[in-house]
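Derivation of every value follows stated rules applied to the coordinates shown; laboratory data play no part. If you're wondering where the values come from, they're calculated on a predicted model, not measured in any experiment. Cβ atoms are built from the backbone, for glycine too; each structure is taken alone.
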Structure P
Amino acid sequence: MGLLLLMFMSGAETKQLFTREERREVAWLAAVGTGIPFVIGLACGPMLVGTAISGPRGNKLSLVIILAVGVAVTSVPVISKIFADLKILHTRFARLVLGVAVLEDIVLWAALAVATALAGTAALQPRHVAYHLLSTLGFFALGLTLLPRAVKRINKSRFNVFAQHSPIAYALAVLLAYCVIAGALGVNLVFAAFLAGFAVVHKKRRLFSEALDAIGKVSFAFFIPIYFAMVGLKLDLVRAFSWRMLLLFLVATCVIKLLSVALAGRLAGFRGLDLINLAFTTNARGGPGIVLASVAFNAGIINATFYTTLVLAAVLTSQFAGAWLEYVLRRGWPLLSSDRNEPQIATGDVTVTA
């Protein structure tokens, strides 16, 4: 529930995720900033994976896929929490980063499905893998186009007594309905929660704004912290921890990701501080990095030591991203040079814990 509510609030705050003006930038950042790290991970993975990170059911190909995803992944939930804490979820910078992160997650789920199948947790059926990917893409496309229009009409309907008298319950009902549809299609519920938030927002109805504010306060005060705490319970920092592995993985993956996103940003037309802000923020592995570690570990692909490494790398990169953005805002620097007139004020410290 913590993860779903976090994604629901993220979708509600980023209603204008893919505007026409931002499609080109999002495309460059997603294709180059994610594509290069993923390809490097696939190319170098066979020389790096071995018994040091392999789990009881891990094979070379599944390990390479997990490693490649670990290099390329960007977090939607944690970045959303950082943006919410800094009160910049409404900015163009936040929309760009979240747009890139959401697109990257599609690759993450598809790659995880293939990796777990290769590990022997399921028969490798190309039709099943293709169906999973196509259903995810189709659901995502409908969730950005037709479904929001349908939900908007339902919101405005005078016969919608539910929404008029209990807007909080109605908003949660939309979230659960999306999750039911996604579950029936085999789509990851994280996507469903994000798209439900994207659809339920109705700018002309103040009632829904107040309902979302109330849901957000309860979510960030209770459910979301529990989600991160439960991840921390699985870590064994005494018997399953290697400083050497963590340092090597952290430095190598961060360098690859930062340089790739900087190159993507240049191709998209960004310069100077814009490139640094985009690179450091998209380097946050956060939620998907932790999900990757959990799924791979539960499937027996990786061992406990590499699981700990992936989780700690996700936490550290997210902490660094939050600290850097807070520093930029405190200095009064723009997140994007084209948005110098956009108010960007950080209030309070950012803490992302797992």
Structure Q
Amino acid sequence: MNDTSEDSSAEPEKAVTTAFGQKNRLRLIGQYFSSCDVPSIDAAAAWTHVYRMLLWTDQTTGLAHCYESDKSQPGKPWYARSLAFHAWLSEALRTSPSQVAEQIDWMFQKAATDLAAEVVRRHGPLKLVAAKQMRPYAGQGFPGPGDDPELVSIVRQVLGEHLGSEPSAEEWRMLVQRIRQYLTLDNKRKNLLGEGFEDVLSAIIQRSSPAVSAGVFTRCVLHDLPGFNRVRRGEKTNKVDVAILRPSMRTLVTVKWSVRADREKQFAADFGDYVNAESNGEPFEYVFVTNEFDPARLMRACEKLAVNAPMFTRVVHISTDALRATYGSGGEESMRKVIGYIDTGRLISLERWLTMLSS
């Protein structure tokens, strides 16, 4: 099984060659908690660590992201809700609305910095190789690797007279590389919101619930867990996002920052596989942890049944307080239902779930 404890012997230089990969993510998580100087986490503060590490600001609105960007533009209902979420977040983090961006997205920014350093490191040897191959064309004005005359022209036109001096060709080339990197980096965020969210959640469980810390595993194979059969030959191997093993209970956790329609179907399929693979005749928990803000998706997660019982033992949101603040009076029926599920305890906060694990 694959636990999430930080490998202090991992070589940072090797890790940054895959800046958004697992090794570097675990290194960064360890670095984050070391910088916080918190060997253990208070369950009440757990949501702040998740948001500080993983939440980001929408590039088109400048607001903390809580819903799809195209549906959160000015004039649309989710812009007002995004404003409400941003206001709640700034107050909860004890900062001003204009400073929220500096308080969140820590992990992505660090990984991006590692990636930028790796780009610069690789640029030197590439430059030497290119110079050797371009030698027959010396003096003919050939563009070099990484040059983008059109982008340079745009930047020069916009800055115009504000440029105190003309940058060198090498400085223009490095600027172009950094701009390209910035524009393509957002795709890398998927790594952090997928496996990275699982890593962060596991690290938080370990630090907030010492009693179960040794029994927390990430992306483990189902049949490696006690009481679950190996799949038949030719069948797809089942993996569990996060598994928590305690003497009294096995907890299988599906961890999704947000929910798409195909994922909703996969939840039921995974649960069916878990039930079929269970071999000890003993109960296990199936828990869903998310930061989804769409009320209809949250409502369906709370209401999904399997054999006339709730499919998910618990539905956990990073911050139910954030949901309340974002929904406001809850004009939509689905919003009112979600608030009702929070009131009845069907939808619980990360804080409450961690407290349950600790007890």
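Figure out for me which of the structures P, Q the number 18 belongs to, where relative contact order in percent (Cα under 8 Å, 6 or more apart) was derived from the coordinates.
Source structure for this number: Q.
Supply the structure label, taken from P, Q, corresponding to Cα extents along the principal axes in Å with the calculated value 78, 51, 41. Walk me through the intermediate numbers first.
Details: P: 62, 49, 38; Q: 78, 51, 41.
Attributed to the structure labelled Q.
State the single structure among P, Q that was used to calculate FRET efficiency 1/(1 + (r/R0)^6) of positions 154 and 226 (r between Cβ atoms, R0 = 30 Å, to 0.05), giving 0.45.
Structure of origin is P.
Quick check: -23500 is what I get for helix-only ellipticity at 222 nm (-39500 (n - 2.57) for each DSSP H run of 4 or more, over all residues; to 500), calculated from one of P, Q. Which structure matches?
So the calculation was done on P.
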